[in-house]
Structure formats: C-alpha cells, structure tokens
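Trainee: Given below, in the form of structure tokens, are the structures.
Here, each number is a calculation from the coordinates, and none is a lab measurement. On a predicted model such as this, the values are computed, not experimentally measured, just so you know. Cβ atoms are built from the backbone, for glycine too; each structure is taken alone.
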Structure P
Amino acid sequence: MKLHELRDNDGAARKQKRVARGPGSGKGKTAGRGIKGQKSRSGVALGGYEGGQMPLYRRLPKRGFNKPNKLHYAVVNLGLIEKFIGLGKLDAKAEITEDALVAAGLTSNKRDGIRVLAKGEIKTAVKLVVTGASASAIEAVKAAGGSLTVAVAAAE
C-alpha cells in the first residue's frame, strides 16, 4: 500500500448537505426553513431576548433558598443491613458502627453521617450506632430484639 492509495472506508465520511444551492440540491429555494415567519429569517434569537424589553425570566421573582451548611447523610436501609449480615460482611454480635457499615461496603463514605431508614425487613437482633434514624427504623430494630442508638455527629 502506498500513500496515494489511502482512503476512508465506505460510508465513513458523509458529504455535507449544501443548502440554498438550487432546486437540484433538495434543499434549494427556502433552504429547509419553510415559508415566512420569524424562524425563516436570519438573526433569530428565540428563547430569551425580547427586543430590549426586560425578559420574562428576569421579570419574575426568585423563590426559595439553598442552605449553605446543609447536612448530607448517607442512607442505609434495614433490609440491606440484614442482607449483609446474612452474607457475613457484618457481625451481628458486635456493635455495628458507621465505620463498620462503610468497611462492609454498604455505603462508599459516611458523608455527614449515616441515616438508617426502615425499608426492608430486619430479623436479626443488632446493636446499631448511627448519626440518624427514622422512627419506624428504630421501632423495627427494637421489635427484632436489638437496639438503635442515634449518636450526635461530631462537627468537623
């Protein structure tokens, strides 16, 4: 093979459609823009600019507030804790802390603490120590014969 024999594979490069180049091109006369109307003209900016009038998105008031120091918890469900105990990744006899949950792979990191929710079912009596828990999760753990302690997160 020589340099002058090199070429693209068939169908690799499609020729660009040349608009407004006569009726034979398939996109002649109106160049695919239809007839009349704002969108057929050049220099159209639909979507914000209102000809110098104050745009709608600036006339309407802003609402809401994003708290800059909001806490983001990692969420763990009771059903997953039960599953990991069954797989042997968590020891039900020992106290299960947030570090143990991260080490087992239930969550990738603690974030601002771990919050336990009651999704799923727990049958094993466990002793959990976490940053937060829903009321139904605390009830479910107590019903299984375990305890769930909500410890205050250390402010870092």
Structure Q
Amino acid sequence: MNTINVMWKLTEPWWELVVRCTIVYFFMLVLLRISGKRQIGQLAPFDLVLLLVLSNAVQNAMNAGDNSLLAGIILATTLVVLNYLVGLATFKSKQIEALVEGRPEILIHNGRLYKEALNREKITQHELNAALRAAGCSGVQEVRFAVLENNGQITVERKEFRPPS
C-alpha cells in the first residue's frame, strides 16, 4: 500500500513541472529549428542517436528529480498540449508557421543551381544528385525547379522537353 502512495506522490509542485516542461519544450523547438530543415526531415543514424540522447539530457530539467508516475503523466500531458497549441498557432498564423517550420528553399530554378542555398541548408552535391536521379533527371540543366521542403525532402520537377520542329 505504501508503494502505491509513493508512486502517485509528487515531490515537486505540479505547476513547476508544467513550467519546466514548457521551457524545455520551447528551448528544444528553437534548438531543432536552428539545426535546419534537412537534419530534421531526413534523420541519419547519428541524428537519431542525438535526438535520443537529447531527450535523456533534458529529462531531469523537466522533472526536477520527481520520478513519480503522476509527474510523468503531468509532463506527458503538458508536452502533448504544447504540441497541439504550437500546431494550432502555426495553422492560424503564417508568421508563426514561418518561424516554427521555416519556408521552402529554392535550390534550382530553370536549370540554374543556387549554391548559396545548398551551403545555407548544408546539402551536399551528392544528396542533391540523389534527389535529381530519383526524379529522373541526369543533371541540373533538366530541372525546372528543385525545392527543399519544410519537411527536409527535396521536390524536383523536370523541364518539359519539346523536340525541335
């Protein structure tokens, strides 16, 4: 019976858990947003490891050492509510959407490669070439446009070739 009471007993005030969780949530949102679109949309194994280790690193900042079941429920609920509110805010406001999710980045337009965009987004030539091949393009000259989407994917549209008459 005593174990059950300990399991549900908070060692920190509920409101402190909510405040800590909110601060960590927005800190992580900013940190991951700064890391760039490509890194979030296309997780390499080391990116996944980083996210797992980050979640462990910030756990104590959120729970303040309170490992009770009730603290976990409060933190999980707070995270889900915050995520819902951020999603709702990005749906209702284009400015908030741009701040949180970013904007698509044009990488190629009418066969012209924007190297500064590749550098800014940390996309290698190999990654770009793989996206071009997946779209059936053998080179930049065949591309009408290539865009790095908010989710980290590269969308490629081929130029329409018309045979000479």
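Trainee: Distance in nm of label points 7 Å out along Cα→Cβ at positions 52 and 84 was computed and gave 3.0; which structure, P, Q, did it come from?
Mentor: So the calculation was done on Q.
Trainee: Now for a different question. State the single structure among P, Q that was used to calculate Cα Rg over 2.2 N^0.38 Å, giving 1.45.
Mentor: Clearly, the read-out refers to Q.
Trainee: Which structure, out of P, Q, was mean count of other Cβ atoms within 10 Å over residues 12-19 derived from, given a value of 14.6?
Mentor: Source structure for this number: Q.
Trainee: When helix-only ellipticity at 222 nm (-39500 (n - 2.57) for each DSSP H run of 4 or more, over all residues; to 500) is computed for each of P, Q, which one produces -19500?
Mentor: Answer by label: Q.
Trainee: If you don't mind, another one. Figure out for me which of the structures P, Q the number 15 belongs to, where relative contact order in percent (Cα under 8 Å, 6 or more apart) was derived from the coordinates.
Mentor: P
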